[in-house]
Structures are given as C-alpha cells and as structure tokens.
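Below you'll find the structures, each written out as structure tokens.
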Structure P
Amino acid sequence: MAASAHAYVRGNTVQFYEWLNEHAGKAIPSGPDIWICGDCHIGNLGPVSNASGNVDVQIRDLDQTVIGNPAHDIIRLGLSLAMAARGSDLPGVTTARMLEAAMSGYRLALRRKPGASVVPKVIAATYKDALQRKWRHLARERLDGTAPSIPLGKNFWPLMKAEKTALDELFQQESLRALLTSLEHRDSDSDVQLLDAAYWVKGCSSLGGLRFVALAAIGERTKNVAPRNLCLVDIKQASAAAAPRSATASMPRDNAERVVTGARHLSPHLGDRMLAARVLGKSVFVRELLPQDIKFDMHRLNIDEAIGAAQYLAHVLGRAHWRQMDAATRTTWASDLKRAHTRTMDAPSWLWSSVVDLVAKHEVAYLAHCRKYALGMRR
C-alpha cells in the first residue's frame, strides 16, 4: 500500500466506507436498491470468461457486494479514476474530464446504448491479451511453471492435516464436481480428482481467514494429465461486508451466498462459475481461475487513454446496474443523475465534491501510512 497513492486507495476500503457513512443522507442521491459491487475500483474490473469461453469486461471482485445505493459504486470508481490520473501525472483538468466521461458512459449504459465508439488502447490491449491466453499462461503466473503441483514457498504454505481433510471432503461434493465440469470443453459426467492444495498468501485479503488454492484434474487419474484437463481453484473465506447496505432489502445471511448471489446479478460471467460452500465450519466461496480473467494495467495513462478508460469502465458498471432495473426504474435513476450539473461541468456536483473530498482525505492518510512504513523499515 505504500507503493503508490493509487495502491493505498485500493487497499484501504475501510476509509471509503467510513466516509460514506459520514455523508449518508446528504448530497449523494439515493438510487434504487440493487446489488452493487461495494468496492468498484479500477482493479476490480477486467476481462472475465464464462463457462462457454466467451469473454466480456465485467466486475471481477465481489467480496463487498451488497444490496445498496448504486451511487456508492459511481463514487468509488470516480475516486479510483482520479487516483489513476494522479499516478500518471495528469493535470487536474483531466480528472474533471474523466468524471464527465464516466457519467456519460454510465448514462449511456442506462439507456442501453453502446459506450465509446473507440475503445482505449489500454482496454483493447488487455482484452486482446485475455482472448489469447491459455492454461500455460495461468500456470506460469500462479504456479511458476506448468508442472501439475503447487510450489510451496513465500506465496503457498503447506496445509495442516485438518485443512487437507476438509479440502478432500469439499472436492468429493457433487456441487463442486458439477461446477468444475461445467466448462464447455469438459464432459459433464467426468470425475474430479484433487491433485494438490496449499494455503494461499495473497495480499491483505488472505490475512485472518481461510484462503486456499487447489489443483485438480478433470476426468483423468494418471500422473500425466493433459493441460486442458487441469484446473486451478480459488477457495476464499467470505467475511462480513463493510460496504453500507440497504436497511430494508433482504440479502442472504450467509456471506458466501451473499457474494455468489451478488456476482450472479452484477457479473454473470463470473457468478455462474462460483459456488458457496463450507470448509472447517467457515463460509467460503469457490471459483475456478481461468486464464482469461485478468485485470487492467492502468499505469502511465495519457490524457486520451484516461478519458476513454473512464467512459468505458463506467459503461461496464452501468451495464451491471442496468440489468437489475426495470424500464421505469432506469428512467427515474437516469433523471436523478442529471440533476445538480453545473454550467461548466457535465457531471453532477455531488460526484465532483465527493471525489475531491475523498482524494484529499486519502492523500493525507497515504502520507501518514508511508511515514509509519518508513519508520518501520529503519528498525
């Protein structure tokens, strides 16, 4: 998180939620109760494959998904875009134009119209890369090679006996077998064999909870498993969401069920590949990692790329919200978003003031974090 202000914003969601709670009922419009991402920053958007192999840009991370106010997602994305502009040394006027472009892209999605006619190069390059990726690319990134085993070390720790037993039991469940054989090129009647597993040390999200990675074979019980029949499975404990939620809407009480349900509403490519389960008495969600599931690299953007990316990503968010609304709700929400525009800026004043306030607060907190980190490094 000390690497850059943008990285700090991505890792410090609690400060964002605290800010939202402080500003509840103020200038931020109250949108319809729908499933929202809850943590809609740039890194949580990217190409995602469905079971049939079709790739679309959707939301990639739904840990904080809740039924809530869609304006919260817009503000979170606006903050992330502003910090990306800062990290690219772009002038402040570009940030203003990015927020204008973001609102334009979001409103286009509500009207079910295509987004920007020209996809920014930074988006197009990542999407093209996703389409060309194979199992070997995923294996080299996650496993440091293509051997059918998980290399223990800094990122992967050995399992305790109880953990190994629990994962063996998980992979014997019919629901998981059905999920892992649902990809188009696999036989739905195939068996699933757990080959290897480890505890996955993966950033802040793995601290204090269960996080495992498992390597499984589909339909083969030989040592030389064909790469197309290998799958890498992410098993993550679902924690209570910190994102502000609707006080009246009903959501699954089980946190893994909440994550999976939210994913199916917001990001069907990903949600249809997820399963809620229990491991060692803890609620977990399970998904197979596919080579096509990658994030955008939003470092060192130029002005045109930054503005184009803002419109495109906000359009993706708008589509995720749009599919949950009926025609009347979309019309009302689109009208609400048009209000409070200034004569000089084609974006609502509540969005601009929210992002400016959040950027200022996060800059101060980021420098304080860096100071503590630097002092810690001296010890």
Structure Q
Amino acid sequence: MFSEEVLYSLALRHCPLIGDVIFRKLIREVGSAKEVWDLSKSGLKNIYGIGKKISLEIGNADHLHFAEKELQFCEKNNIKINLRHLGELPELLNQCEDAPAVLYQKGAYNPILKPVSIVGTRNITAYGKNFIHEFLEGQKGKNILTVSGLALGVDTEVHSSSLQNSLPTLAVLAHGFHTLYPSKNRKLSDQILQENGVLFTEFNSTQKPDRENFIQRNRVIAGLSPATIVVETAFGGGSMSTATFANNYNREVYALPGKITDKYSQGCNKLIFQNKAMVISTLSGLADQLGFSAEKEKTGELFPFSEFTIQLPENQQNILSVLDKSKSISLDEISDKLGVPTYKILPDLLNLEISGRVKALSGRQYLAI
C-alpha cells in the first residue's frame, strides 16, 4: 500500500505547468504534497512565482483521480514510487537541482555499488563494441553498476555486456512502465531485472516515448553517476546532451577518441577538444581514473602507450612544472604563471592529456598525474 503523501505527490506532479522545480518549490514553502493540495487558492497565490494558472489546477479532482489509477497500476505491476522530497532518490541524483520529483522503479537499486554511466550512438561500430566489451570484461567481479538508456546501439551493448560479465546494470527509460521501447529490448529488460538490475523512469503510465522525453531522460542518466563515458556519437547525437548535463552537474566526462573522418567519433573528439571530456587512452588508465582498479594489474590497451621515457618538448615540460597532483589549477592561472597566452597552451595541454600526464577537470581545471 502507498502512503497518502505518494497519492497527493502524483496528483500534484500531474498538474499542468508543475514541473520538478516548481514541485520542489511548493513542497519547500508548504511542507508536504498533501498540505499543498489542501491550501486555499489565495494561499497558493502568496507563494512567489506561482501564478493563477498553476493555482487553479491544484485541488482539481481530475488529477487526484489520475493519481488513484496510477497507484493501482503500480501496485499491480510491483512498481516502487520514490519521492525526492522524502529523500528516496539515489544520493547522487538527489544532488541535481532538476532531479525528478517522482521516480518510478522496477527491480532493486543497490546504493553500495559504484555507478558509471555509459552512453553513445544507436549506430554503434565495431570499434565501439570492442571498447565496451573489453572495458566491462576488465571490471568483472568489481563492485560497480553500469547505467545507460536501453536504446539500440551503445546502450544495448552496455546492458548486454554487463550481464555477460555478471555486472548489475541500470536502465533509464523515456516512457512509463506500461510499454517498452524499443520493443526488441523487452527480453533484455527482463534479463536486467532477473540479474539484480533495476529500471528507472520519471514518466507515468500514460506517457509514451515521445522525442522530447529522451533528452529529459538523459539528465537522469548523467545525474545517477559520478562519471559518464561517451563511447561514440556524432556532432548532434543525443549523447552530447548527456555529456552536457554531466558537465553542468560537475561530474566527470570521458570520451573515446577516434579518427576525424569517422562520423560517430566526431562528437567524442569535439568534447575532448572543447575540454568537456577527458580522453580515454587506455583501459587500465580509465579504470584507475574511475576508481575501479583495486589492484595494479595491467589490462589491454586501446592504443600503444609509452611511459615517461620520451623526452617532452620544453613548452610541455614548463606546463608540467606548474601543475600539482593534488590541487587543480585553472587554464588562466597556468597562462599567468608561464606568461604564455591560453590559446598557445591549450594544444600542449591536450597532448599532455592524451599521453596520460595531465588530467582535465570541468571548468578548465587541470591536475598533474
């Protein structure tokens, strides 16, 4: 049985113009969804930013009727309902300002596992598949949870490869639990649940997989993890939005580089060039940066990688001399210390990042490795 607060939360969230941010504002001002629902129209108008159109919808019996039907659907289908204002969202997602007010769940979410979001194009290539399989095979037996969107292409490979390596996986859907899109992944979604995985969605049982829902879904994928890996994407691919959300949440972003002539590497290359993602140069290096390497074992490398036996150019040595391993420094500070314009420093910083000597953080901050 669901509580009265869940009922009124669903009714309130169903009101037109009440999105996640306004929902949270109302709860903060009044105290609970039930109290918001029972507040007089004049009382609602006294809340800054709540206009007449919104206040007229609150208390409408149609929304309460919807909520009652939704609870029946969830009870029948063993769906858990998580409310943000009751502290029921995963911790990292809850930290995001625009996190869902209501999050529906199938399966069991284990907060002890380390989540990592892995996304990319539906038009995955052999290069992308090989990276996913080798990377996840290297994480077998570790305490991690992969997160993706159950779409075709990269998402499907992430979930499937996770299951093959006995890693629990989480899929974030762009529609309600009354359907499954794409339909050919229905069996995969069942396997996720059977193997201790979980399905999340912020959409109720009347909401279809409309185009705009996928961008909205992407912010949840980014918000659930401390790091997002972009495997392959074109310039305008949906994964670019996931990377943007992750950057806005001050989370780490990693991108798999590729040839500039490969369409589905161009988005990754752009993220790296714009310092919006750290370059992935080796499997072992990525695992280290994500904190997944419990022991110093060497896994297969994506690209040939030489240690510090190569003599660096003087300008790159100068950059390393002003960087610290524990305290980040901004691009402007590097420029000021060296007396060199930032546009001249950026190419050398990118080369140092590719060679594994420098770590780029969000906000054009850098650390020595």
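For relative contact order in percent (Cα under 8 Å, 6 or more apart), find whichever of P, Q sits highest and give me its label.
Largest calculated value belongs to P.
Tell me which of P, Q gives 0.85 when you compute FRET efficiency 1/(1 + (r/R0)^6) of positions 261 and 317 (r between Cβ atoms, R0 = 25 Å, to 0.05).
P
Given 1.67 as the derived value for Cα Rg over 2.2 N^0.38 Å, for residues 21-60 alone, which of the supplied structures P, Q does it correspond to?
That value comes from structure P.
Comparing structures P, Q by FRET efficiency 1/(1 + (r/R0)^6) of positions 53 and 69 (r between Cβ atoms, R0 = 41 Å, to 0.05), which one has the largest value?
Q
Values in this text are rule-based calculations from the coordinates and carry no lab data. Bear in mind that the values here come from a model prediction, so they are computed numbers and not experimental data. Cβ atoms are built from the backbone, for glycine too; each structure is taken alone.
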